[in-house]
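Chemist: Please go over the structures that come below.
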Structure 1
Amino acid sequence: FRTGWDPKGRLLNPDLAGGGLLDVGVYTLAFASMVFGGPPPEMTSMAHVGETGVDEQAAMILRYEGGRLGVLTCGVRTAMPHVAYVFGTEKWARVHAPFWKTQGLTIGSADAEEEVIQLPHRENGYEYEAEHVMQCLRGGRTESDVMPLDESLAIVRTMDALRAEWGLRYPME
């Protein structure tokens, strides 16, 4: 995701909690949480904090049990392909862009042809979130079984830890 230069706009303005982590990085962290089953026990990262005081781009390495690693990037001033990869010992998967509302993925391995799986949307890709929220509300549920509150809170805590590592605080904190 790449924005133009607008220091008063929501993406670059610290008064509006701008920056890549809170705008698009949350998707990378939620994806990692889905793939690895929760928050990382250990992580390290680097970010470029631009002249407005928000993170314009960041790279994160998350370490999980069993030697599993998540390598994530996000940014609002950097052109990125918006794909996600998952690599295993036998196969890999590429989630097509934009990975947070993909319409397909490719499965591959060193010794087989790639397989493309199409996942077309009925609308814009966000309809599934909206439908699930409506189902929860109609069912009287205040928590989703797809994205439980504990998982959401763990992702927020991970983002807070990353911002602390970068020395990034917003004026309202």
Structure 2
Amino acid sequence: MAVASVALSHLSGATLRHWLYPVHYAQQITAQAERYGIDPTLVASVIKAESNWVPNAESSVGAQGLMQVMPETARDLARRGYVDSSRYDPTDLMDPETNIAYGTAYLASLMKATGSEERAIASYNAGPNAVSGWEGEGDSFSDAIQYPETRLYLEKVQSALDHYRELYPQGLQDDGSQP
């Protein structure tokens, strides 16, 4: 632990934040975000929260890849025509480009359905049915969230979003490190 503290003490604030909030696959993220009309830094923030940029991450419930997309969700998005399954195979969610395509399409569909970045982020974690049941409860939406995990997830994504927007005001750029 002391070695890590010494190593980190030599990094400037901006360098440390770039290290803590890296960007990989910037071109793919930006292209998909533009396609679906959402903020690329939101996509990067979801990736940071979901997998911490590990492209072959897999959850205990079967969510896969950078954006932790469920295979059923990918198949549904392909079936509904949100994602071109001839270009992006819904069974290849460990491929970063494919995963970003499906994850971004899903996030954009949640933005459209909920009309709110905050509700879309919560829906990405808890599912849209759970979030729709939280409408109008509490003084603020975050107060209405009934799942502690989702409340923490929302805070984590929003914090990352603040950092990414500050660190990359001119748009996402790969930081050159390996995921």
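Rule-based calculations on the coordinates, nothing more; no lab input. What you are looking at is a predicted structure, and each value in this text was computed from that prediction instead of being measured. Cβ atoms are built from the backbone, for glycine too; each structure is taken alone.
Chemist: Give the label, chosen from 1, 2, of the structure having the highest value of volume of the Cα convex hull per residue in Å³. Walk me through the numbers before you get to the answer.
Modeler: Numbers: 1: 149; 2: 139.
Answer by largest value of volume of the Cα convex hull per residue in Å³: 1.
Chemist: Upon calculation of mean count of other Cβ atoms within 10 Å over residues 17-24 from the atomic coordinates, which of the structures 1, 2 produces 23.5?
Modeler: Numbers: 1: 23.5; 2: 18.0.
Only structure 1 yields this read-out.
Chemist: Of structures 1, 2, which gives 20 when relative contact order in percent (Cα under 8 Å, 6 or more apart) is computed from the coordinates? Before the final figure, lay out the partial values.
Modeler: Values: 1: 20; 2: 28.
Computing relative contact order in percent (Cα under 8 Å, 6 or more apart) on every structure in 1, 2 gives 20 only for 1.
Chemist: Which of 1, 2 yields -7500 for helix-only ellipticity at 222 nm (-39500 (n - 2.57) for each DSSP H run of 4 or more, over all residues; to 500), as computed? Write down the numbers at each step before the final one.
Modeler: On the way: 1: -7500; 2: -17500.
It traces back to 1.
Chemist: With Cα Rg over 2.2 N^0.38 Å, for residues 33-88 alone as the yardstick, tell me which of 1, 2 scores highest.
Modeler: 1
Chemist: With distance in nm of label points 7 Å out along Cα→Cβ at positions 97 and 129 computed per structure, which member of 1, 2 shows the largest figure? Numbers along the way, then the final one.
Modeler: Details: 1: 2.0; 2: 3.5.
Greatest value across 1, 2: structure 2.
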